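In what follows, structures are represented as structure tokens.
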Structure 1
Amino acid sequence: MYLRFGWVVGNVGLLGTLAIVTLSTSITFLTSLSIAAIATNTPVKGGGAYFLISRSLGLEAGGAIGIPLFLAQAFSVSLYIIGFSESLVGLFPLVDPRWVGVATTIVLGTLAMVSTKATIKAQYVILVLIGLSLVSLLLGSPVENSTIELWGVPQRDAVPFWQVFAVFFPAVTGIMAGVNLSGDLKNPAVSIPKGTFYAVGTGYVIYMLLPLILASRADAGTLVEDALIMEKIAIWGGAIFLGIWGATLSSAAGSLLGAPRVLQALAEDRVLPNYAQFFRRSSGKEKIPRNATLFTVILTMVTVYLGNLNAIAPLLTMFFLTTYAVLNITAGIETFLQSPSFRPKFKVHWLFSLLGALGCAAVMLLINPLATFAAFVFIGIVFLWLKRRKLKDTWGGIGRGLLLSLVRFSLLRLEKKGHAKNWRPNILVLSGSPSKRWQLIELANCLTQDNSLFTVSTVLPEHNVPQEKVLDYENQMMDFLYGKSIQALVRVIRAPDPFTGGKHLVNAYGLGPLVPNTILLGDTQESANLPAYADMVSHFHKSKRNVLILQNENKAGFKKKEKVDIWWGGLKGNGSLMIILAYLMKNSLEWGMASFQVKMVVPNEEAEKEVRRNFSRLFSNMRTGLDFKIIVDDYSDFWQILHRESQDSDLVMLGMAPPEDSLEFAKYFEGLKAHTSKEAAKVFVLAAQDIDFEDLLQ
């Protein structure tokens, strides 16, 4: 305001300046509306903007904004104190600005650690100095004969409008000073909106009056060239210096109060590592975060002594603007989702919040695109770091509501029966306890690859497990999978026995058109259970669900995951589904280095040449990257050939005959297991879905 407002008026003229002030204030006003909506929805505690964001978007998003916000506020203290020191040295050249800055930091820091109220009362003295400077400017006189230039004077080196806008905009970004003291306010829900709106309104009135004074008392050239033109216009020039000192000290004191409270809130929510938990402590009747304040003071003293912070100043502005943008996004999403828990006393249409967010983003790019990119990279790194720590909050956020809205939108537009080209495995895993049949979950994860869904399910005996325990089991399974970095749905039901429960799951599980199309299960170990097991598989087939049965002898796992054999009987039926499954596994991280080979037995050399010619054309068109091997043998039994060729394989894939009759299928499956007993890990594949899988391979 003091050093750049004349430059702004001189470059873009009176009307251009008024437009810049109005546009800049509009963005902060829209942000103030969003702040008011969030602050009046729930009891606000310490942490300011971090608290408001984290309680809506979660700890990761809140921390990703809160940590940069603390740094921005802490380094802002240094910037303001350096500005104060350099202006003081302008009057007293013999004074070392570094020691002036250190001494000023100690005085302000001591005041902040002793009493928050005293620090705020000191602001009244500073306010008087600023008011005195403005009155002195108003009562001043022109420095030369001038006419009001509406759009500035055309010059060869005139600065473009948007560049001037970028220089001015930081003058309106101090609206968070009151929000940062949220934990010290008696009634934050009332004080935060009122104080923020008063600040925006007062600033707008002053910023709209100052261009009228400047434009009428100096010409455009003088306003551009003389940074201290206000000192010459004012009736008492010394009042302008008092105003500059007051503005810098006021801003430094505000940030010195706000930054430690953000740091304290981050520590209380355990966003910071365990060794930083001492920042949580408060002292005295005013509950001052003295440890956090002392750390901020030391950080400020170091940076003030080292000197120039101009290199990182644009990055700090980006952190502030990112905070404003996220506050707008938070309020907009909450309002748009119409969540029953979001009932603010101050209501704002989501469109205004969206405009505020877009305005902040646009201003960031206008001010400094490189700093904008650097800020997003830094925030992204913090977010990923917090995500890897798997923080848990104890409050609900808007994430679930947003996801539910997206799910509803997608489900209502999802076709009941999609084209084969769009097919993906939606797997229901009948795993029982995940830790006991981990290979099932591991295989399902490889097949879905975070691109489609799979559900881990368990059937509990209803005779000794009450319904109240079902949710506990689901939570335990979800925690187990989360700890293994497996993204899967979990479903636990009660039934008389696992086989009846499996049929119930297939009959009822799903939502709209999104139902499991593939059932993955293990083998039954008890021969007495084989009839019920076969009846369940037959039910799956009749329900048009693909069936994958993983048989893992002695639970040996998948060995080295280096070799997979697919025994093929043709493209129709099970063959095309096996190729698709093999292709999905081949592109997974776990099986990416394995060799996948499709194998087929022919009776003679003539047949081998014909099949090889067909295979070369077919596999080239399928573009799966799978290799093939044709075995000529008219004398050996097929199962002998299979064992001879696949005894070193880590996984064997075989098709199964359709279960026309459950009793006959039980005998067939028992024989299938007997014939393949020497192979450690097998997947028996049964295609049943009403989809032409061969179309997917074209």
Structure 2
Amino acid sequence: MWFESDSRFASLTLEDLAREVNAASPNLQLPAFQRDAVWDERRVELLWDSLLRGFPIGSILLARPLASGSATRALQRSRADQGRAVTRDAGAELVLIDGQQRLTAIGMGYRPWSAGDPCRLWIDLGAASDPKGGAFGLHLCSVLYPWGRNASSAQKRDARAKLDRPGDVDVAESLGHTWPTRARVPVPLAELLALGDREHWRTLLPATFHEPDAEAAGVEGLVERSLTAVERLARYRLPALLIDDLETADDLGTAFQRLNREGVRMGNDELFFSGLKLRWPEAHNLVWEVYSDDETGRFLSPTRIVHAATRLTVARAAKKVSDIARLNLDEFRKLTTEDSGVNFIDGMRRYLERQDDGTGRLHRGLRLVKQALAYRGDAQQGHDDSGLPLPMLMRSRWRVWHTLLAWTVRRNVETIDEGSRQEMIRYALMDMQFLRRDSTWLIRTPFELASSARGRFPGKAIYARMREDKHIDEALPTPKEFAAKLTGPDGAPVGHILQYESSLPLYAQRAVIARWYPTFDPTLYARSADLPYDIDHILASALLDRRGMRPEEATGFYEARDNVANAVGNFRVWPKGENRADGDRALREKFLLGDRDAPLPDDCTLRQAPYTLTTYGEVRRASFIPEDDLKLWKRAAAGKNGTRDWRDPKRLAAMRDAMTRRRVALYREMYDAAGFAKWGKV
């Protein structure tokens, strides 16, 4: 394709490479065992900054298809497109051994955006050099960051206001309407490269974007500098090397592993998955079908899905090998030797290959587990249910999912009875809240107990075994016992006593969370800052800031501030936009202190979908603030001289009592709803 018959070296233009990467039927493909695209937005931006500066970015390594044949798959459009490139039979003219991440990034810059594309690369023609590394302003807008990385809430709000269409635009199709809000002169790079006449660059500005003031200091010169750098890209060449004498797929895998020394290194579990794909290429597609299914929720990563299938395969091998607590290449080699006692590839096929209904055993099992754990209440009517809200499932450890799968898949369960469902929910909450350790025992023993169970899911038996072997120091406290633990011998409040006590509001507010975020997808939230909600201080931390204020404090003010105000009793889950708008306001301004049936103001955004809160009482219920404690919250809301006056010891006492009582109420909600009393004092 690019090499003469007697040559192993080629010098390729960026456009040559991008055309092949973006082709509908590319002749350049990946070996099936390669992992998927992993570069995040920042790495793509820095690569393009290097290209615009003329920096070398290394060579790419290619190979001719093997004479014996080897499955391949197409490159992805971005990491947001993971798993959609289908493994298929050999047929490519060349396979890419090293350079996938760079070529995927290059393809983004030359690919004009079309509906459904998960990313779009922009260049800020008016960007000055960034002292932190970038000489040019590159912004990769993606499904995760449709307005670009680090866009503030105010910038997003202002940008949305410019759009001539209602509603939120943070969806895949939004990339046809959004732009990097931090840019001064943003234009899409692919369209600029295809423009031909750079003098017409203004036609590429977003339709709702105000024309930049070309006379403003420095902007005109910066635009000229950026356009010149873009023109130079036509002269950029990337060296390509060809390996022409590989004989087997194992040779390809060896070459790949030896080259995988720099860049984003593969973890042990990724190397295990690559080894599996080398022996069984179809595994890539099957695993990604499980992961990308909306009914499984994407709460178990692709490598953890492989891990689960591996453990199920080993468990079925009549104890000929020990459970695989962690994946690595050594374990893969042991499992695939003839004397391992495990017919490993056939075993993996048993759990991953599709059956008559179009899904595999593990796939069906994971659907059932997710359905069992998830909150099922009527989101509109608020009917109670003990299930976990989807954001809370994101916090569940993988070992919990594996244990639940062991019981579901090994017993070929088709429907989960209500008694087993409640045991599964209790087990998941127990692991989340009461287990601080992470050990091989905690991975293996619950899995083995679940795998060998004959009746209901053995949640109580797992708990009893953990108590017996001292993996839980003491019995699960009743709400009364929990309340007694919240004050130390000196009378001072005690900090978090549960492993993830901050998740208690998520559970207590599960009904409104189900209504507000019915399609919560954990893959869209790379960082906590990306979540659509905040963990909000009910009594704002700003109201407890005494800097610059001279009056003496009441005795115990700082202790109360540090140990109570930052405790879970003062936390609620609240929509990010609403929290950022009123986060530092007093309780009355947050609509928390009015009469229960008093209507919210007509212009209050909490009235709008998806919140649909109409009264002060509904705001308190959504915030899980008990009506019985309202007097305490009113007393804690303000002193005689305003919200930051803490000289009154009665106000301090009211704050402490309100937050402590709510902390106990949050725990009681979990304890009672999940039915922990049925486990008793095992």
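Before moving on, here are some points about what is shown:
- Source structure of the calculated read-out (semi-axes √(5λ) of the Cα gyration tensor in Å, 70, 28, 22) within 1, 2: 1.
- Which of 1, 2 leads on relative contact order in percent (Cα under 8 Å, 6 or more apart), largest value: 1
- Parent structure of the calculated result 0.80, given that FRET efficiency 1/(1 + (r/R0)^6) of positions 369 and 625 (r between Cβ atoms, R0 = 41 Å, to 0.05) is the read-out and 1, 2 the choices: 2
- Of structures 1, 2, the largest value of FRET efficiency 1/(1 + (r/R0)^6) of positions 177 and 321 (r between Cβ atoms, R0 = 30 Å, to 0.05) belongs to 1.
- Structure (1, 2) behind the derived value -11500 of helix-only ellipticity at 222 nm (-39500 (n - 2.57) for each DSSP H run of 4 or more, over all residues; to 500): 2
Read-outs throughout are calculated quantities, based only on the coordinates presented, and are distinct from any laboratory measurement. No experiment lies behind these values; they were computed from the predicted model shown. Cβ atoms are built from the backbone, for glycine too; each structure is taken alone.
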